[in-house]
Structure 1
Amino acid sequence: MQYANILSARFVDRPNRFLAHVTVDGTVQTVHVKNTGRCRELLCPGTEVFLTAPGTPHRKTAYDLVCVRKAGGLLVNVDSQAPNQVAREWLETQGFDTIVPEYRYGESRLDFFMQRGNERYLMEVKGCTLEKDGVGYFPDAPTERGVKHLTELCRAAETGWCAAMLFVIQMDGITEVRPNEETHPAFGQAWREARKAGVRIRFLPCHVEPDRLCFTSVITV
């Protein structure tokens, strides 16, 4: 996936999870943050960030914050909508007969239903932006919704569906994601139960540029 109108800025602060203050050419701007996670290790004062101007009429902010350059130079895409777009691009290379987004199953709306011949698939997609010592972790904040999705995938796997959780890794050089049990122990427990039930855990490593996010491979564990 690719963005238009990318602009470099410097992060100032984040008054709430939806907004941030940045400086553009010495002027403070209020921008929309396309990620409601904490991102505390990424959004630090003075950090270089990248904005896109979608040009949507009647917006309160002119820019979306979509990418961050960590200390050391690693680019991290923080757009929470990007993983589903990249996942769809990958799914379209896999020979499915049908791909349906936002599929209702049980008490949840899962990201994708796919069909190939007589086989039915359900897949939930999560974006990984948290990195520690060369390993990706999810979530960066407690996610009851994530636990619920794993529970629904367990039920699907137990009734004959091919069920998977796909982690789109929104930075270069990371090929593994682990449950962040320090932040949310229940997610780690749900992860283990899902594995036992036959839910496949897949990682989609990506290459990141300020204006694009592209998958490079897929890893199944």
Structure 2
Amino acid sequence: MIDLYYWPTPNGHKVTIFLEEAGLDYTIHPVRISEGEQFEPAFLKISPNNKIPALVDHAPADGGEAMALFESSAILQYLADKTGRFLPLQGRLRYEALQWLEWQAAGLSPVAGQNFHFARAAEEKIPYAIDRFVDETRRLFGVLDRLLSDRDWIAGDYSIADMACYPWILPSEMLGQNMDDFPALKTWFQRMCKREAVQRAYRLIEDYPVPAPMAEMIRRKVLAEA
């Protein structure tokens, strides 16, 4: 009933975690971003910003025609509302989760992405850019660490906020962070790793050509918990 346009990036993993947690049937359509498939006209009709993930729900809750969505945060909220899971339907707890969902979309995700680009992927290493994004990543990790010092999950109960943040905390070493500096965040991270749905979502790397360092890190940190 659900077509997921996907590649095994942090943003892609957010959605597969939800789909596995909720036990929804879905079909993956790989979008090979290194080969430019995200620019193909058929994909742009679903995701006009030429980014993954994107989703088409052929059985939306309103009973209408198929629903297409792009942007991982919007997809997570849509799936939560569709299933009635991992996001309160109303009230303060709903906004508690949504504010952290927006926090990762506006801060953690883009900062960590730029961190990885300048420190790992860019051919020219620019010290100012590397220091800027490594330092800001550290600050954002600290925000979560303080939050999680007195709770198990980001929004109180396990929610789409946890699913959205986890894939960007996973590559902490590649982002220049030592998880021992963030003890509460580290405990939360280990709790996430042990979730069977998270492990199932990350086993998908076996079906796709994930770079060796990333694949080894996932096997060591996540799949070792299986």
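Laboratory data are not the source of any read-out in this text; all were calculated from the coordinates shown. Predicted model only: the values in this text are computed from it and were never measured. Cβ atoms are built from the backbone, for glycine too; each structure is taken alone.
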Checklist outcome for this item: The highest value of distance in nm of label points 7 Å out along Cα→Cβ at positions 42 and 202 among the shown structures 1, 2 is in 2
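Computing mean projected area of the Cα convex hull in nm², for residues 90-129 alone for each of 1, 2, which one ends up highest?
Numbers: 1: 3.5; 2: 3.2.
Going through 1, 2 one by one, mean projected area of the Cα convex hull in nm², for residues 90-129 alone is largest in 1.
Starting from the value 3.4: which structure in 1, 2 was distance in nm of label points 7 Å out along Cα→Cβ at positions 2 and 186 calculated from?
Working: 1: 4.3; 2: 3.4.
Computing distance in nm of label points 7 Å out along Cα→Cβ at positions 2 and 186 on every structure in 1, 2 gives 3.4 only for 2.
Kindly point out which one of 1, 2 the value 16.2 was derived from, the read-out being mean count of other Cβ atoms within 10 Å over residues 82-89. It would help to have the intermediate numbers written out before the result.
On the way: 1: 19.9; 2: 16.2.
Source structure for this number: 2.
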Next on the checklist: One of 1, 2 was used to compute helix-only ellipticity at 222 nm (-39500 (n - 2.57) for each DSSP H run of 4 or more, over all residues; to 500), and the result was -5500. Which label is that?
Outcome noted: 1
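3.3 is what came out when distance in nm of label points 7 Å out along Cα→Cβ at positions 26 and 146 was calculated for one structure; which of 1, 2 is it?
On the way: 1: 4.2; 2: 3.3.
The read-out was computed on structure 2.
If you work out FRET efficiency 1/(1 + (r/R0)^6) of positions 162 and 210 (r between Cβ atoms, R0 = 30 Å, to 0.05) for 1, 2, which one comes out largest?
On the way: 1: 0.25; 2: 0.85.
Between 1, 2, the highest calculated value is found for 2.
Of the structures 1, 2, report the one carrying the highest value of mean count of other Cβ atoms within 10 Å over residues 122-129.
Going through 1, 2 one by one, mean count of other Cβ atoms within 10 Å over residues 122-129 peaks for structure 1.
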Item to check | Structure responsible for 20, with relative contact order in percent (Cα under 8 Å, 6 or more apart) calculated and labels 1, 2 on offer | outcome: 2
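Comparing Kirkwood radius over Cα pairs in Å, for residues 18-65 alone across 1, 2, which is largest? Please list the in-between numbers first.
Numbers: 1: 11.5; 2: 12.4.
When Kirkwood radius over Cα pairs in Å, for residues 18-65 alone is computed for each of 1, 2, structure 2 gives the biggest number.
As an exercise: log10 I(q)/I(0) by the Debye sum over Cα atoms at q = 0.17, 0.19, 0.20 Å⁻¹, for residues 10-137 alone, calculated from one structure in 1, 2, equals -0.95, -1.06, -1.11. Which structure is it?
Details: 1: -0.95, -1.06, -1.11; 2: -1.03, -1.18, -1.24.
This value belongs to structure 1.
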